[in-house]
1. A value of 3, 15, 25, 26, 18, 9, 3, 1, 1, 0, 0 was computed for P(r) over Cα pairs in 10 Å bins from 0, in percent; which of I, II is the source structure?
2. Assign the value 11, calculated as relative contact order in percent (Cα under 8 Å, 6 or more apart), to the correct structure from I, II.
3. Match the computed value -15500 of helix-only ellipticity at 222 nm (-39500 (n - 2.57) for each DSSP H run of 4 or more, over all residues; to 500) to one of the structures I, II, and report its label.
4. Out of I, II, choose the structure whose coordinates give distance in nm of label points 7 Å out along Cα→Cβ at positions 189 and 205 equal to 2.6 when calculated.
5. Assign the value 4.6, calculated as distance in nm of label points 7 Å out along Cα→Cβ at positions 325 and 581, to the correct structure from I, II.
Structure I
Amino acid sequence: MLMPPRYKLTDAEASSWRGRLVLRSNADELDLAISRAKDALLAHQHAEGYWCYELEPDCTIPAEYILMMHFMDEIDEALEKKIANYLRANQADHGGWPLYHGGDFDLSCSVKTYYALKLTGDDPNAPHMVRARQAILRHGGAARSNVFTRITLALFVQIPWRGVPFVPVEHMLLPRWFPFHVSKISYWSRTVLVPLSVLCSLKPQAKNPRKVEISELFVTAPCKEQRYFQPSSFLGYVFLIFDRAARALEPLIPNWIRRFAIKKAEAWFIARLNGTDGLGGIFPAMVNTYEALALLGYPEEHPYRVETKQAIKNLLVITDTSAYCQPCESPVWDTALACYALAEASTEEPPCELFQALDWLADRQLTDEPGDWRENHPDLKGGGWPFQFHNDYYPDLDDTPMVAWAMQRADADRYREAIERAANWVWGMQSANGGFGSFDSDNTCSYLNAIPFADHGALLDPPTSDITARCLVLLSIVNKPEYRDARDRALRFLREEQEPDGSWFGRWGTNYIYGTWSVLAALEVAGESAYQPYIQRAAAWLTSMQHADGGWGEGNDTYFDPAKAGTGHASTPFQTAWALLALMGAGQAHSPAVGRGVEYLMRTQGADGLWHDVCFTAPGFPRVFFLRYHGYTKYFPLWALARYFNLKKH
């Protein structure tokens, strides 16, 4: 609107007028950025209603795919060449392979990748192989690899079985009260361990049709290799002594007991095969199962083998020149987050595509299906969602609240029944300390991480801040009186888990920025006052971590060195979005830090309306295995910009 020509603005009025023009201009630009991001996200929606982006691992899993083909003598030469291209392209300057882009050398990943490339025909004298071999030998050679790598080497007859922990299938016969039982370890551990224990007990030899060996990766002769374990505690030494004694007594196990244990393990994993979605929905469990089925005499054409092989093939991402294998698929997680972002970005009538996606999710809610979680909660009604397309035995406590939260944000009345079922299930899965784990309650037998098999330190599924925060959100939005105590206990858990600097550790996302976003967003929904000192301390920590360009970025190195919390990487769109959502949850929507962060996202938006980044976004297991969620740059920045736009309107 133009002012009348005879009217002269005062200086104060002129300043105010210019400010409103700038605000209107910025609002228009913000609205356009949101619209472009929203349209781009909708363009990625599958015809059935869901989103499913690539879930890219480090090179360990693509290397294991090649190793599996040579173990079984089922070699797809065209595919292995493409995977080899991917592996070579990801070799780092230090000569080996890291667990994430820009990471330090990782011995186990490098050993498996070197072996995989040699299996495909790479000349050991080729420059890239020489550099890799030199790096491996500088770090002590293949003998110092982790347990899973050493088991692979034993299966390929590269080291003797005495060089790996004792993993007898007889563990299936132990009673629940025994210090070790499969129900006492995490879902991912038990689905990997049960078929693996069959392999370790029967000790098959890989077919290895090209007879490829890697003796050049050992400092001493492979046949002389002993166990390489470094217990870090007194309990670790006790377990190591027990491991060696049990190995020595293995020949005394009666054959009928071993056969009975194998049958029990076989029945266990067959009940959980999960069709063409695979045991546990995760690659390592599927591969162990596929190899165990063959070892147990199931012919190639048997439905169990056919379905398991297809489940593994479904994880492949293949282009014209390269290929890699995902650890699993993430449709429920991607769809829930995309739906919430779209709901936040829909200021008027939500698009029909949003309800198509939420209906797709509603149809996949688990209710009466069997599940391992029922062992501790036999009378609890179901109501969760899995991470994958299907994983009936293992709904999780991260996806479930996120799906229900998205439903509540879009149309609480339409999805009320699904939301309330989810809340009731989550309520019943709370651990004794007030927190929530990912798939089980009270999966906290920490002494088990000292056994030699558990050198990865990820045998358990204890409560964490990010999962607890998501569960607190759901219990707060449903807000039944009977949930009050559970909410209070979850709040106490989160306060106790806060780091001295004000941040929270992120178990399932990198890292302290992710954890702090998860908690602050939950505290807002739970009705906690943003003026409380512990919340303001968290907001101050986030503000102090902001980069000069307005963004935030944190590297996976923080899982190795917590002193680097919030730092170690250039700004990334998804971590900037997490920080913005956290600060807005802490009542900082009008702060300069949030304004600069929003400007960073608008400045870095691509011509296609999306954001792009190659940073690995999350740990599969901290310090051991990392992932890149390709969807994180698609929906999190949209969520943050839309949230900012909506708050600025009020």
Structure II
Amino acid sequence: MGQLFHYNMKKLLLVCLVCAAMVTPLSVYAAFPNDPFARQWGYEDTQVYEAWEHGFVGSRDVIIAVIDNGFDMHHLDLRPNVWKNVDEIDKNGIDDDHNGYIDDVWGWSFLHVDINGDGEIDAEEKKGNNRVLPETAAAYSYDAYPEVLNHGSIVAGIIGARGNNNYLGSGIMQRVSLMNIRVVDNSGFGVLDAMDEAIHYAVDNGADVINMSLVGTGEEEMITQAIDYAYEHGVVVVAAAGNDNLFLDDSPRYPISADQGSAVQKVLGVSAIDKQHHITVFSNFGSSSIDLTAPGEEISGVLRYAPKDGFTEAYGSGWSGTSFAAPYISAAAGLIKSVQPTWGAKEIYAALLKTAHKTPPEDEETYAHLFGKGLLQIDDALLYAQKQIVSDKKIQKVSGIATNGTLSTYKKGNISASVDGEDFASLVDVYRDRDDKEYYLFAKNDQVSIQYGGMEIPLAIDMMISSVDQLQLIDVLDGFEPEIVLFSPKKEGIVYQVYSLSGVLLFEQKGNIVYTNVLLTSVYDAVSQKEQVVLWSSEEQETVIDIYTFHEEAVKHVVIKKHAEELVLADTNGNGIFEVVLIPGGNDWSAIERYNYEGVWINTIYPLSYDKKTKRTIALGDYTHNGKAELIVAPANGKEVYVYSFDEDRIAKIRGIYGPVQTLFAW
């Protein structure tokens, strides 16, 4: 243990709990969500309830690293939202993902612990270990107070205790992935030189936001460089002010003061207010470090739960400290990230700072020292972020159907799932509505059926569907659920028919189709927020596209002087107008071409250009949720599915969609 004490001159102290009282939880209110202790004064004053009412509840795709003394990842209100390193195999003693840390399935502890008991901290022990759960059996031997042991769990719970599960409280983000990183022991102290490693670990393992409810002195250069690293990778860093009533302009503390004097906002420093919106008596202050303020007094949260060791309370209130103001900001940043996944720290900081509530002060300088830009307003920040989105047709899942009829689905942020033993060869379309309800349309043995809400309903659409007929789920009516659109070349004088989900004929588009080998698809119209019916045909060196709006003749007729093997339409520029993306005919499958809505060529990209002879299928969708559709391409030889921008940048590789893929859905 000798080497460990060399670091005690540079201590890191949890900025926890000026007052901590184990009292009865707050009164129960009938409020959304259904968790009995979901209401807190801080939630109300920072617009959490308005955000929930607008549907901003978070996403498991967003990863928030809690660099603290470790949180209770087994707690029933945290466990569903805990981040897991899925590329690491637990307890096999191997660094499976080659990130430098062995068995870091549930995060990492950077504490220097003499694990082998030889009295020394060797090189491997200096790297830390995977013991991220705060110990309870030895808690009192460390002279730890309950507030120290509970600290990380309270912080994690404010950010992301599972919401709407009818249990205890709810985090501001009801859905999130919480990364557990430990740098402080049960005494409430750690070593500052571990902070830079912890920050690098969080960034390198995919964190979108880092919450640090701790302060210290020393190792300023290393921490500043680590925060620079996070900022360069677009990661939001949130730091608590500390509870010493210090003027940070004269007495800087770290990490909150890491960007002091910089022209670039790299850390969001957070002071704490009480119920009357006064600065708390303990909060550190100073405009060089304080950027926002948030509630930090009489806070409720989940606790480290270990009844066998005397920790019998799973939830409590009466907690105070700037530690608990910081996670308000971290959660708000995470919610913005769920709305704008392509935004980095710069854009997220702007959304939070521009929308803060500022009470007109008598003294601007004093106000800035205490509150920075003002009080966090979560719903306003989210609405600001949402306004930057051009399209709301955002891809949540990508599915592929193999030639054997196996359906494989990849959901962003989760492990892919394959459905075996069921025949999905007859699945012709899938659809996701605004409430995330999923619809599956089947056409098998001349019979049409639709599956949604756990039911499969056979439909009598003209009693018979032939092999030349085509069906799609297309929302042509009210924008809330799809209709079934049928194109049948046998029906003279009818371009297409629209049926309800129960199989009732709603509308027939009259007209005549003059070309052959017609294919049915759709395109989303950002103005009406509905879909338009698209019929296209490609013969020799010409592709003809007709686009129909419900109850109208073709509103757009496009001719492209190119034969197309496959064709899809979407807004790839973010300008609200569709483009045409096609695979040109011929023996070379490497090229994919893009045309504007007038049929004028824009560019050609070569995804998977090394694989020129393999047939592939494509789909378009707003995979990154930036208002622009990206290209999703699946080689038919069964390799991974890829996502590309139209600048030819590869955005993602989707593993788990099993080939050979013959049909690709993005929905």
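1. Of the structures listed, the value fits I.
2. II
3. Traced to structure I.
4. Structure of origin is II.
5. It was calculated from structure II.
Every read-out reported here was derived from the displayed coordinates using simple, explicitly stated rules and does not represent laboratory data. Quick caveat: nothing in here was measured; it's all calculated off a predicted structure. Cβ atoms are built from the backbone, for glycine too; each structure is taken alone.
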